1. When distance in nm of label points 7 Å out along Cα→Cβ at positions 21 and 53 is compared over structures P, Q, which one is greatest?
2. Here helix-only ellipticity at 222 nm (-39500 (n - 2.57) for each DSSP H run of 4 or more, over all residues; to 500) was calculated and came to -30500; which of the structures P, Q was it taken from?
3. Assign the value 21, calculated as relative contact order in percent (Cα under 8 Å, 6 or more apart), to the correct structure from P, Q.
4. When Cα extents along the principal axes in Å is computed for each of P, Q, which one produces 57, 31, 10?
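Laboratory data are not the source of any read-out in this text; all were calculated from the coordinates shown. Values in this document were obtained by computation on a predicted structure and should not be read as measured data. Cβ atoms are built from the backbone, for glycine too; each structure is taken alone.
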Structure P
Amino acid sequence: MAGKRGQPDDLRKQRRREQRRLLFAVVGFLVVVGTLVISLVYGIPAAGLGLVCLLAGAAVLLLLWLILQLMERLSK
């Protein structure tokens, strides 16, 4: 595949890069859009507490992703 035009050379590297981008997109969407929706529905003071809770949820997602990445590297 390395010799063909338009084909990536390292598919695993490309997959890891795409997974990382998707993870950050999901976490960003969760925090930003979630906070905006909370502020629109319940007001600005509730958005502060909502932001703290959403950041904690995002941290859990990141921690799970890091654990899975560690498991993948150890299995090689």
Structure Q
Amino acid sequence: MVSRAVTEILEGDSQPAIFAAHRLAPLSFFANAELDQIVYAYSVAPDEKRKQLLKSCYQEITVESIEHQANILAD
């Protein structure tokens, strides 16, 4: 379920991505490795609209800053 929801966030339009983020929120503690995929996608996203969607989804799931996590992963 976690993997499928992350894929929906990474590949989906805004409505399916946001819905997937809502489903993942209660499971965020168990989904850390998968959530790093969202952080990576945010880091390489070509346009601001996509970055904002990934940022919103990540924050919905973790209540944390995606930029902070991107910095941690970059180190």
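1. P
2. Working: P: -30500; Q: -24000.
Answer by label: P.
3. Comparing all candidates, it corresponds to P.
4. Numbers: P: 57, 31, 10; Q: 29, 25, 18.
It traces back to P.
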